[in-house]
Every structure is written in structure tokens, then in C-alpha cells.
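What follows are several structures.
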Structure P
Amino acid sequence: MADMPTDFWAGWIIVLTAVSVLGFCWLVFSIYFSANREEQEESPVWDETLSEGDNPAPMWWFWMTLAALVITVIYLMLYPGLGSFSGALKWSQHGRLDHSFARYDAKFSPLRKNILKRPISELQNNNAIMESAQRVFVQNCTACHGVDGKGQALAFPNLKDDDWQWGGTEEAITQTLMQGRQAAMIGWQDVIGEDGVSQVKNYVKTLASKSNIGANSGGKKIFQNNCAACHGLLGEGNQALGAPNLTDDIWLYGSSDDALHQTIASGRSGVMPAFGDRLDATQIRMLVALLMVEAESVVEVVSDTQENVVVNESTEDDAVLSEQISGEKIYEKYCLACHQSNGEGLPGVFPSLVGNETVLNEDASQHIDVILNGLKDKVIAGVIYPAPMPGFAAQLSDEEVAALVNHERSQWGNDAVKITSDAVTARR
């Protein structure tokens with residue numbers, strides 16, 4: 001009641017409340033103590049004893065009503081109830097919630113901060129922390145991944161098999177939980193035809209079984225021309241793109257002939273929602289500890305990386321750091337699989353960057369936006385490219401995006417104005 005939109009409505013509520021209380025007082029008084037009560041005409045009597053009258057209710061009803069009125073007045077004086085008046089005690093639901101949060105922080109804040117600092121391996125060896133992590137998992141993850149975390153419905157991945165589509169390191173899992181993932185496998189029916197789909201299906205099955213791989217040369221050729229861009233020549237996948245490993249015989253959507261045919265012919269799309277706004281950093285870290293495999297070796301790698309970052313931050317300025325970033329290496333890691341080493345992409349599947357008007361435009365805003373946010377169903381030179389391009393805002397810093405943009409604008413005969421990291425910062 002303390003946060004009324006206007007003074008008018010606050011005053012209107014005060015008037016309604018006061019009139020209601022006063023009106024009820026007058027009603028009670030008129031029933032019991034009115035001096036102008038006139039004698040009623042004698043009413044008829046039925047069945048010898050039944051007659052009509054206007055006698056007031058018993059006095060105990062009066063005292064009960066009076067007590068209720070007194071309590072009402074005291075309540076309106078102490079608590080919110082009269083428009084924007086907050087009451088003598090200044091009580092509010094928001095204030096009570098803030099008080100509860102303050103007590104919670106005072107009790108648990110040191111422990112939560114300690115969890116953020118401790119290595120993953122220590123968290124995994126702490127039964128109490130792992131029990132808390134399991135409760136967080138049950139409340140937020142089991143709807144899709146199942147209570148045991150082994151996935152379900154041929155739509156949600158198994159989290160216990162050490163097969164991570166986007167990477168199983170601490171950093172990769174944290175990013176997955178915080179920012180979510182969006183995977184897309186385009187349909188190839190219109191590109192390679194029904195016979196091509198069947199051949200690729202058979203070839204992929206031999207990759208998983210590791211037997212008779214050379215027997216299906218037709219499927220292998222189609223795979224290398226169309227699928228290797230994401231999945232690699234050997235089908236080992238690309239975690240940077242979320243392209244799964246096809247050689248481990250682990251199938252998210254099923255390994256039957258019908259399931260594989262549907263995947264190749266019609267494509268698949270999967271979305272992992274972001275939990276960065278729903279879970280705090282401590283809950284995310286506990287979930288990472290719960291999900292990680294071979295945590296000790298991973299922690300060593302991450303620790304080394306963090307130490308190097310600290311050194312760089314303390315010894316090098318942004319300009320020097322930007323010069324050291326290799327746009328070519330970033331392209332090789334994130335872009336080459338689709339757009340190829342010569343930048344020409346795959347006709348009808350992944351667009352060419354050579355002579356691309358977005359790449360050559362003097363205003364690099366659209367070029368930056370595409371790298372940060374991705375793109376889908378874009379018409380380029382009259383060709384529709386249905387395969388979605390993922391955004392890399394979460395994976396790349398402003399300096400890395402700038403280096404990548406400059407690499408693409410200066411390679412394969414392209415000659416466009418280069419940008420600085422400030423231009424990326426302005427578009428992010």
C-alpha cells in the first residue's frame with residue numbers, strides 16, 4: 001500500500017476506508033442505542049408462539065463487534081492500509097524480504113564466497129556441497145536431463161557419459177550454464193538428395209562402429225564435401241561450433257536408421273536455456289563441480305590460464321594486447337570449418353566471405369553484429385542460407401572480435417577499412 005501510483009488514488013483509498021469504518025460504527029450504534037426507536041405495530045402470531053419483531057442481537061455480539069473495530073483502528077495506525085501511509089511500524093512485505101535476505105547473507109555469505117574460491121576437486125570431495133549441488137540440479141535441470149542426469153526422450157543429452165558437445169572443461173560448462181547454447185544441424189535433403197542422405201547415413205554408422213569405414217566411398221566423399229566443415233574430416237566433431245563427435249557411438253537423437261535419416265535429411269535444432277539470470281555464481285559453480293569429469297586435471301589447466309590472465313592484465317595495456325591477438329588463429333578456430341580456409345564457404349550452405357558486401361562495407365557495424373549475434377535465413381547474392389550462424393559474443397572479447405573482423409576484411413583479396421575494439425564495444 002505504500003507504493004501508490006498517484007496521490008489521488010492514495011487519498012481515494014483513505015476516504016473509502018474511513019467512510020466504511022464510520023458507517024459500520026453508526027450502524028452498530030443505531031441498532032443498540034438509538035433513542036428514536038418507535039414502537040412497532042403488534043405483529044401477527046403464528047402457531048401460538050412464532051411472531052415477527054426487531055429486537056437487536058445479543059450484547060455479546062455488540063462487544064465482539066466493538067473489539068473488531070478497535071483492532072481495525074489500531075491496525076490502520078500501525079500497518080499500511082490507508083493509501084500511501086506506511087503505518088507507525090513502517091512495515092512492508094518488501095522490507096520483510098530485505099530483512100530475510102540480510103539475515104541469509106550474514107549467515108551464508110562467507111561460505112558462498114569460499115565456494116567460489118575453492119578448486120573444483122575440493123568441492124567434489126565435500127559431501128555437504130555436493131548434496132546442495134544435487135538439490136540445485138533437481139530443481140532446475142531434471143525436467144530435461146532426468147533425475148539421474150542421463151538425459152531422456154531422445155532430445156536431452158546424457159550428462160554422465162563424458163561426451164560434451166560444447167566442451168567439458170570448467171570454463172566451457174560454466175559458459176553453457178550461464179549463457180545457454182543453441183545448436184543447429186541443417187537439413188541436407190535438398191542439397192545431396194535422398195540417395196546422398198542414405199549414403200551419408202551408412203557412412204556415419206561405420207564411423208561410429210569403426211568398421212568397414214572404407215567400404216562406403218560414395219558416402220565418405222559426400223561427407224567430406226558437406227559435413228566435414230563442422231564435424232571434421234574424421235567425424236571427430238568441433239566443440240567450438242557445438243558439432244558433435246560422430247565416432248563415439250553416442251547419439252542424442254537416436255542411432256536407428258530412421259533417426260539418423262531424419263537427422264541428416266531434415267536437420268535438428270536444440271536449445272539449452274541460459275541460467276545466468278536464474279542461478280547465482282555460487283550455484284553455477286556447484287553445478288559445474290557436480291557435472292565435471294576428471295576435475296583435477298581440468299583444474300590445473302584452468303588455474304594456469306587464470307594466472308596468465310592476471311599477469312597480462314597487470315603488465316600489458318589494451319593496445320599491446322590487441323596487437324598480439326591473431327585474427328587468423330581466431331578464424332581457424334571458429335570460422336574455418338564453415339567458411340573454409342579460402343573464405344569461399346560452401347555453395348548454398350555457408351556463404352562466401354570473398355567480396356561479401358557486409359565484409360567490404362566501409363561501415364563495419366553489420367559485420368560486427370553478425371559475429372556477435374549470429375544470423376539466420378540471410379539472402380546473399382540472391383541465395384537463401386538457411387543454416388544459422390551462431391553468435392560469438394560469449395566466446396570472444398571485443399579485442400578478439402576486432403582482430404577477426406580485420407582478418408576477414410583484409411584476406412582473400414578483400415580490402416576494407418579496419419576497426420578497433422572500441423567499435424565492437426559500441427555494438428555489443
Structure Q
Amino acid sequence: MPQDPSNLTALERLVRHGSEGDLRRFLHLLQPPEIADLIEALRAPEDRARTFRAIVGKEDQAEVLSTMEDPEAADVLEDMHPADAADLIEEMATDDAADVLQAMEEDLKDQVLEEVEPAERAGIQELLTYPPESAGGLMQTELVQVRGNQRARSAVEEIRRTKDEVGELHEIFVVDEAGVLRGWVKERSLILAEDDALIRTITEPAPIQIPALMDQEKIASLVQDYDLSSVPVIDDDGRLLGRILIDDIVDVVVEEATEDIARSVGTTPEEIYEPSVAVALRSRSPWLFATFLGGILAAIIIGAGEELLAGAGQLIIFIPVIMGMGGGCATQTATVTVRSLALGRIGLGGVWPVVRKEVLVGTVLAAGTGILVWAFAALLEPSQMAVAWIAAFAVFGTICLGTLFGVLTPLLLNRVGVDPAVATHPLVTTMNDIIGSLLIVAFCWLVLL
């Protein structure tokens with residue numbers, strides 16, 4: 001169904017009704033990342049294709065593709081002839097090319113790879129053999145490597161020879177005759193060295209060397225710890241395979257944070273990057289159903305104590321306060337613990353200091369809230385002091401147990417190898433409802449019977 005012209009954005013009107021020259025002049029004013037954002041914002045595939053074709057020069061087109069999200073970049077290539085798509089793949093860094101190809105449909109990916117130059121194809125196919133979220137899947141093979149017995153001037157000549165394909169330099173990697181990494185040379189050290197200086201005399205040890213199969217989350221953590229702009233990737237024998245640059249690490253940090261946030265509330269990152277109703281229902285339903293079952297169990301508990309609650313007068317109005325405060329404190333504790341685990345802040349000092357701290361914080365908050373609830377209930381109905389005590393004790397117990405459960409759940413999940421970001425919040429929410437219901441009924445029974 002054609003879109004209502006009144007609903008078109010200014011960019012869509014330019015793409016559909018403007019001249020080719022107008023569109024090209026507009027794009028010429030923008031940087032590649034801005035063009036990539038504009039293309040991704042276009043809703044119609046034909047609008048994206050026309051805008052991409054208006055970019056002048058394969059080099060600029062390849063840079064825009066490298067900046068786009070992989071699925072959107074893959075869509076652009078899939079609409080092109082395989083030979084034209086292959087030309088753009090050859091212009092891209094190997095890591096970006098592999099990522100985009102990975103997102104393409106299998107048959108179209110094979111067609112494009114067949115058109116890529118053999119030498120370039122071999123490097124890309126090697127990257128495609130690694131898991132996407134591993135060091136091998138993130139690395140690029142373009143780099144400058146020299147031997148320790150070479151002179152500084154030869155390293156400079158190698159940089160000049162490979163400047164177009166390598167791009168960002170950062171470090172020059174030093175390898176032996178077998179290709180085993182021996183260290184690296186910083187740009188500053190090479191610039192200041194005498195032309196005849198041996199490379200080995202200005203070589204520094206690489207602070208970290210990343211195995212090809214290391215997970216990207218661990219890589220991001222290491223890079224942040226060592227404050228590096230690039231890291232070398234090696235095989236099991238220590239041979240240099242490629243390097244991972246800081247821009248890829250930033251992408252990993254954003255991706256992992258997005259994934260953790262999505263999973264912590266019972267959904268998936270796919271819902272953010274692929275905002276369809278089917279994806280949303282598929283990702284949210286299992287955890288919401290688990291929460292629903294917990295709510296039903298809490299309702300059964302409340303129902304079983306209906307007679308006790310009926311005799312507690314005004315207590316019914318405090319149930320939302322009790323459940324809400326317990327849930328809020330439990331969720332806060334769980335969020336802090338999950339994030340601390342993700343950042344590696346828990347482990348060196350053991351888990352018990354963390355548990356003690358959270359329990360202490362929870363107890364203080366529970367005591368303060370309990371006093372406020374007691375005072376409010378006493379002022380509301382002075383003749384029913386029993387209700388004030390039940391509400392105060394219930395909110396105190398719910399917050400204390402909710403906080404304890406909020407800190408122990410992610411720690412135990414992490415201990416047994418389950419990602420705490422996935423299951424913690426749904427479990428904590430469900431258990432808080434059950435705990436709060438049990439405490440309300442239990443304190444009614446203790447005080448009124």
C-alpha cells in the first residue's frame with residue numbers, strides 16, 4: 001500500500017521526488033556515519049537503494065556500508081548485482097566485510113564471494129570460520145608486521161607500501177620467521193628511532209595477546225583494563241592472525257550492554273534491532289508467563305488467608321506498599337549485583353563482603369520503611385494498632401528477604417554457569433510477590449490469633 005505523502009519525512013520526499021543531482025549534493029554535505037544513519041532511517045527498501053546509489057565513489061560507498069548496522073548493510077548488498085557487491089566488499093576492511101557477509105542470505109553470500117578477488121576472498125572466508133562473537137570474528141587481517149632484525153627505515157617503507165589497505169596504524173607488530181608474535185613498536189618510537197636502528201631495540205612486549213576463540217565480552221573487559229587502542233589476535237601456537245581495533249571494542253561494549261539490559265527485563269536484543277510484533281511476543285512471553293505463575297501463587301496465598309485479612313481491617317490498603325517496596329529494593333539490589341558481576345567487580349574479594357553490604361543496606365532501608373508504615377497506619381486508624389504492627393513487620397521482612405534474594409540469586413546463577421542477566425529479574429520479581437504474600441498472611445496469623 002502506498003504511503004500517504006503527508007506521512008513522508010523530508011528525506012523521503014527528497015529521495016522520491018528530488019532530482020539525482022539534488023540528492024547527491026545533499027549527501028555530499030554529510031559524513032559517512034551521517035549518511036548511514038539516514039539510509040537506516042528510510043523505511044522503503046527502494047528509497048535506501050536509490051540513496052545508496054547516489055553516493056559518489058566506491059570508496060565512500062564502502063565506508064558508509066562499514067558504518068551501517070550489519071543487517072541493513074546486508075540488505076543493500078542483496079539488492080545489487082553480485083559483481084557490484086563484490087567490488088564494495090573488496091573496498092572494506094576484512095572484519096567489516098565478514099560481518100556484512102555473515103548477515104546476508106546464504107546463497108547470496110556465496111554468489112558475492114565468488115566474485116571477490118581470490119586473495120581477498122581467502123582472508124574473508126577465514127574470518128567467516130570463526131564464531132561472530134569471538135576474537136577471530138572481530139579481528140581484521142590488515143596490519144603492518146615486521147621482523148626484529150629489520151631496520152627502522154624498512155618498517156617505515158612497509159607502512160608506506162600498505163597505507164591504503166591497513167588504514168589506522170596504531171602499532172607495528174613484530175614477528176619472527178615463523179610468524180610468532182614477539183611484541184610491537186609504537187608509532188612514536190618508530191618516528192623517533194634512527195633509520196638504521198634495529199626493530200628489536202625499540203620493540204615492546206604486547207600487554208595482552210588474544211586467542212582467536214576468546215569471547216568478545218572478555219576481550220572488551222581486557223581492553224578497558226589495559227587502556228589499549230588495538231590488540232593482537234594469535235592462534236594456539238602464538239602466530240599473529242590479525243588485530244582488533246578500538247572501534248570494534250566500542251561496538252562490543254554497546255552490544256553487550258544492550259544485551260544485558262534487554263535480558264535483565266525478560267526480553268532479547270533482537271527486539272531492539274528487529275522491532276516486530278512477532279519478535280517482541282516471542283522474547284517477552286516466557287518470562288512474563290513465569291511472572292504470571294508467581295502472581296497466581298501469591299494470589300492463592302492471599303486467598304488462603306482471606307479470613308485473617310478480613311479481620312485485619314485497614315491492612316488491605318497497605319498490601320501495595322508492602323509488595324512495591326519489597327520489589328523495588330530487591331530489583332535495585334539485583335541490578336547492582338548483576339552489573340558488578342558483568343564488570344568483574346565481584347570475585348577478587350569474595351562474594352560474602354557483597355552479601356553483607358547488601359543485607360546491611362536492606363536492613364537499614366527495611367527498618368526506616370517499617371517505622372514510616374507503622375506511623376502512617378497508627379495515624380490512619382489509632383484504634384487498630386495491630387494493623388500498624390502487621391504492616392510494619394510485613395514491609396520490614398519483605399524488604400530484608402527481597403534484598404537477600406536480590407543479591408544471592410545472580411551470585412548463585414553465575415556460580416552454576418547461568419547468565420545472571422537473563423534470569424535474575426524475573427525470578428526476583430516472582431519470588432518477591434510470593435515472599436510478600438506469605439509474610440502478610442503469617443504476621444496476620446501471629447498477631448491476630
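Please treat every number below as a calculation from the coordinates, not as lab data. Note that the structure is predicted; figures quoted are calculated from it, not measured. Cβ atoms are built from the backbone, for glycine too; each structure is taken alone.
With helix-only ellipticity at 222 nm (-39500 (n - 2.57) for each DSSP H run of 4 or more, over all residues; to 500) derived from the coordinates and found to be -16500, which of P, Q does the value describe?
P
Looking just at distance in nm of label points 7 Å out along Cα→Cβ at positions 115 and 291, which of the labels P, Q belongs to the structure with the highest value?
The structure with the largest value is Q.
A value of 6.7 was derived for distance in nm of label points 7 Å out along Cα→Cβ at positions 203 and 371; which structure in P, Q was it taken from?
Q
Taking distance in nm of label points 7 Å out along Cα→Cβ at positions 59 and 235 as the criterion, which structure among P, Q has the greatest value?
Comparing P, Q, the top value of distance in nm of label points 7 Å out along Cα→Cβ at positions 59 and 235 belongs to P.
If you work out distance in nm of label points 7 Å out along Cα→Cβ at positions 195 and 411 for P, Q, which one comes out largest?
Structure Q comes out on top.
If distance in nm of label points 7 Å out along Cα→Cβ at positions 107 and 187 comes out at 5.5 when worked out from the coordinates, which of P, Q was used?
P
Upon calculation of mean count of other Cβ atoms within 10 Å over residues 139-146 from the atomic coordinates, which of the structures P, Q produces 22.1?
Only one of P, Q returns 22.1 for mean count of other Cβ atoms within 10 Å over residues 139-146, namely Q.
Out of P, Q, which one gives 68, 29, 26 for semi-axes √(5λ) of the Cα gyration tensor in Å as computed from the coordinates?
Considering all the candidates, the number was obtained from P.
Comparing structures P, Q by distance in nm of label points 7 Å out along Cα→Cβ at positions 155 and 379, which one has the largest value?
Top value of distance in nm of label points 7 Å out along Cα→Cβ at positions 155 and 379, among P, Q, belongs to structure Q.
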